[in-house]
Structure formats: structure tokens, C-alpha cells
1. If relative contact order in percent (Cα under 8 Å, 6 or more apart) is computed to be 20, which of P, Q is the source?
2. Given structures P, Q, which gives the highest value for mean count of other Cβ atoms within 10 Å over residues 147-154?
3. Quick check on the output: 32, 54, 14, 1 is P(r) over Cα pairs in 20 Å bins from 0, in percent, derived from one of P, Q. Which one produced it?
4. With mean count of other Cβ atoms within 10 Å over residues 59-66 derived from the coordinates and found to be 15.6, which of P, Q does the value describe?
5. Work out the source of 1.4 here, i.e. which of P, Q gives that when distance in nm of label points 7 Å out along Cα→Cβ at positions 171 and 203 is computed.
6. -15000 is what came out when helix-only ellipticity at 222 nm (-39500 (n - 2.57) for each DSSP H run of 4 or more, over all residues; to 500) was calculated for one structure; which of P, Q is it?
7. Suppose you compute volume of the Cα convex hull per residue in Å³, for residues 131-298 alone for every structure in P, Q: which one lands on 177?
8. If distance in nm of label points 7 Å out along Cα→Cβ at positions 155 and 251 comes out at 1.9 when worked out from the coordinates, which of P, Q was used?
Structure P
Amino acid sequence: MASFLDFEKPIAELHGKIDELRETAADGTVDLSAEISRLQARSDKLLRDTYGRLTPWQKTQVARHGDRPHFKNYVAGLFDDWMPLAGDRAFGDDQAILGGFATFRGRRILVIGHEKGDDTASRLKHNFGMGKPEGYRKAIRLMQLADRFGLPVVTLVDTSGAFPGIQAEERGQAEAIARSTEQCLALGVPMVAVVVGEGGSGGAIALAAGNAVLMFEHAVYAVISPEGCASILWRTADKAADAAEAMKVTAQDLKGLGIIDTIVPEPLGGAQRDPAAAISALGDAIDAALVRLADYPPAELRRMRREKFLAMGRL
């Protein structure tokens, strides 16, 4: 069962009462099934009502939930014959950005994505999903391989942003992000990008300039984090909720603005409550996008992709 966020405390309290009643009834001396059913129905309704009116800041919290599926879960649940590839052939292998060949519903593809990790050791190993220059240069190398062999590219974006450390800057972080974005736009094969959790700043767009951009229902996508925006505008991160509202970070806002193409529905209560259902829904959405793009020649795919991104922000 997923852990509860701060705004889910009323739901957590009901779950606690249900667990207490189940423990009391476990010995069979008293029948509490009617009371348990009543509380369960109340909990389900509260969950539906809560998730039906999430604020942008609450959606940000859901997008960051540690129990949401990670890159490794999507690979295990959606792709066969996974063959990871490592290294940028210049400096090293960044574990925040993973990629390789795979088979998806009968078609050979290339998959690239951010991996945040799901416990202390793996989060440190994967640098919390914050890519370094060698990660983006690895992505460039893999996209070039996909282009060479005529394989569609699928990217899974989930990062708070590219790593801002001084060593990353010394190794050309900005240049690597720019060239990765350029490589996305230059691909002669279909590219489907999915924001599965956080889509943060250039660290996200470097893997998300695709022909089709999908986004989970409770994911967020923005040029800066709400906390970062609030710190700049109000000199305090306490205004993060206000910043999230103003920045239009939600899938629903971004679909209306033409930034993304498709919203992928999540299970009730978010992908963290039923990862298998979320992964299955994402697979259907990716499959539909690849089918739509399958018959376009390389020049047309490049033209469509460039025009899509150049049109953003036009009045």
C-alpha cells in the first residue's frame, strides 16, 4: 500500500480505523464486516473526491511520490529483450540516465529514461535522477544508433532537473543538454516522449522533444520547480503552492496550452497506488502513438517535430 501524503491525512485516518477493525475481527469472535464495508466505502469516496480536485501543488507532491513506478519498473513491465547500453564514449557512464534496445509489443525500439532510485542506496547510485553531461551525451549516442538502425525512440522523463554541481558545469552541462535536445529534433525515426513523474527544466526537455509528448495525469512539467520559482519571485520557498498555480505545471494545463499531446490516465489515487495498472495504461498510450507515427518518412518526422516546438508560445 502506498504511503500517504500530507493532504491525504483524512484518508490515512480512515485506513487506520479499518485496519484496527480488521485486527479486532481477526479472531472471529465478533462480526465487524458491515462497519468495515461502511468505512471502506467512505474512504473510497474521499479518495475520489480528493483526487478529483487536486491543486497544482498537490499534483507536484503526487508526481514526486517515492512509490510511483520508476524507469526499471517500466522496463520490466512493458519491454522484452532489454539490452542496456552504457557510457558516452568520452567520460563515463551516468546512472541517472539509462537506455538501451528493447522489444515493445513486437517492434524493436530504443528506450531512454531517468532513473531516480527507490531506496537510499539506489537513489545515491542514480543521483536522484539528475543527469550529468555524460548522461545526456550517452542519450545522444543512443539516439544516433536508433537513427542508424531505423528504430523508434521512446523516452521516459522523471527528473527534478539536470545535476547542478560544479563538476557537471565544468564538463559542459549546458552544451550537453542543448545537443541532446538538438538530437531529439534531428531524429529521422518516430520519437515518443513521456513525462511519467517530474519533468524538470532543461534536464527534462533534453529527452522530451518528441513527435508525440505524453504525460501522466498527475505528472508535472515546468521550466523550474515551484520552490525555485517561489525563491526567485518571493524570496521564500513557502510560496511554492502559489508558484505551482501560476506556472501551469499540470498535464491538464499543458494539454490546453499545446505543450503536450496526450494525458495518460492514472489509477484512482495516483500511479503509486496501482503501479501495474499505470504501467499497462502507459503501454497502450505509447503503442497508439507509435502506430500513428509509423508511416511517416524521416524528412516529414523532422518537419513535424520542429514545427511542433517552434509553434509553442505563439500568440
Structure Q
Amino acid sequence: MASAINNRAMTIRASSSFSGPVYLVSAGWVAVIHLCLRAVAKPGDTILVESPTFTCYLQLIEDLNMLAFEVPTDPEKGLDLDLVREAVNRHAVKACLVCPSFQNPLGFAMPVAAKKELVELLAARDIPIIEDDIYGDLYFGPSRPRTLKSFDEKGLVLYCSSFSKTLAPDLRVGWTLPGRFLKKVKRLKFNTVIASSKFNQLIVADYLHHGGYERHLRRLRHALMNQTGNMALAISREFPPGTRISSPRGGYVLWVELPEGVDGLKLFYEARTNGIFIIPGLICTSTDRYANCIRISCGHPWHERWGAGIKKLGELVDVCGG
């Protein structure tokens, strides 16, 4: 596993001049996010996150007795850097937890210049960034987006990823390049789980070593792009006028803004009764925003059942209106 991870780490680090020990493997992506949060912050500290954000971030921050400070995002460009600058100037932000490439739930990819500016902005204040890049390999364009880690000159970016979204969730092989925090992350891991099982790591390492991974990724990216496109087309056809749909550049989720007055939480319950699963926008924030928004997954191959499900969901939107 060591040589396989090292090869990927070299690609991710790119122009980063920070040197030293590279990575740590743990049991899945959430596990490494958890370790990194504990390495850079303590109970009562404030963590800057995107808004809307992935609900597990908010739960994890809450369970660690930390505070989430939400900064609004642009659905195309990501974090509003002016608001980030204002936040770190006015508040005691201890760390930043972001997903800059194909963020869940909006699917945006921050422009390269904005990524560089974010790293430099927070580095000037010695604020660590936990970079969730779990979707980075699932791009729809011609090339993989650059990471925040590739601009890291001070070892302040704790890069996190896994093979859960690209190979299989049950492998539970997550990893981090935690920069200057490696020693602390290793100690926390030892005191939590001592060690990670090698069996699944060896399975992944063998697959990477024999060269099938990149070919698999090309097929997977093509499939996800088609599935996301088919889902967006179905939503635009079956949902009422005034519905707005995100245009993700990678990953496999769609963020849907429903007409004003539609209750996304009520729609969630109505959909569940009909065997349809969606995520209400309210759980992607700790505020009262996004009440008329939902998140829809496009991770399964397109099937006529999904078309029928979207048609039914569109009918339920009318039931849940103001």
C-alpha cells in the first residue's frame, strides 16, 4: 500500500514545497476527517465550513463540541473569499473544513486562482485547512482539478481522501496527507484504533499496482456524467416551473432549488413514503436556510425506474407547496 499511496501523493502535492513524512491510512474517509479535526482544534473552537455543506461535517463538528461557522458559497465558484477574509478577521476561526472540488451538495469546482488565494489567505494567519478531496478523481472535464494541497507551502493543508467513492465503500481505506500535523494525527489514531487492517489495503494496493485503476476511473467518470445528465434532464422535465438545478462539474449529486414556498423537509417525508430517497436542504446547514432545497444522488446507473421516481417526485412537489 505504501508505494501506491506515495505515487498518488506525489500527484496531489504537485508544486507544494512542504517536505517531510507524507501520509497516514485509516479506516475510511470520515475517520481521517475526524482525526484531522481533532489534530487542529479542541472543544469550543470554531471551524469554518461551506454553506450548504455535507451534513456529516456538521454532525462531526457538533459531536466534537466544536462550533461550525458557515460561509455562503457560489454554486459555480465555491467559497466567497471576501466573506472568508471577513470571517477570519472578525472571528477566532481555528480551522477550515472544505471540499473545493465537486463539493457535496453543490458540485462546484473552485477555480485554480481561488484555491491558491484561499490557501495563502489562511496560511498568512496560520489557520489549517482540512481539504476533503474524496470526489477529486470524479471530474467530468479533460483533467483532474488541482488540490489546495498543491499550493501548501507551510504544511497547513491536511489533505483527506479515500477509495470509497471510486472503488467500493466497504473497503474503508481512507488516507490523509496532514503536513505538519502528521505526528499529532498518528498519535490520535494510535489512541483511537491503534492500527488499520492491512487486508483491504493490500487489495487496493494490488489493484493500483497492476494498472487497472485509471482505466476504471475513465469508465466511471463517463458513467457518472451520463447519469447526472439524465437525472437533471428528467428533473427539468417533471418538476414545476421555477425549479433550479445545479450544474456539477464532477461527482454524482444534484442540488435542486424548488419554487418558493415548497417545503423540502415535507417533500422528504412524502418521498420516503413512496419509496424515494432524497436529502432535504435543511440538514445541509445549521441555520434556517435551504428550506426549499433538496439533494438528489445520481450514483446508480440510469434505469426507467429512476425516471418514474422523478416523475412521482415532481408530482409530490405540488403537494408540498405553500
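1. For relative contact order in percent (Cα under 8 Å, 6 or more apart), the value 20 is produced by structure Q.
2. Largest value of mean count of other Cβ atoms within 10 Å over residues 147-154: Q.
3. Derived from P, not from the others.
4. Checking each candidate, the match is Q.
5. Computed on structure P.
6. Only structure P yields this read-out.
7. For volume of the Cα convex hull per residue in Å³, for residues 131-298 alone, the value 177 is produced by structure Q.
8. P
Read-outs: derived from the displayed coordinates by stated rules, not from any lab. Quantities reported herein were computed from a predicted structural model and do not represent experimental measurements. Cβ atoms are built from the backbone, for glycine too; each structure is taken alone.
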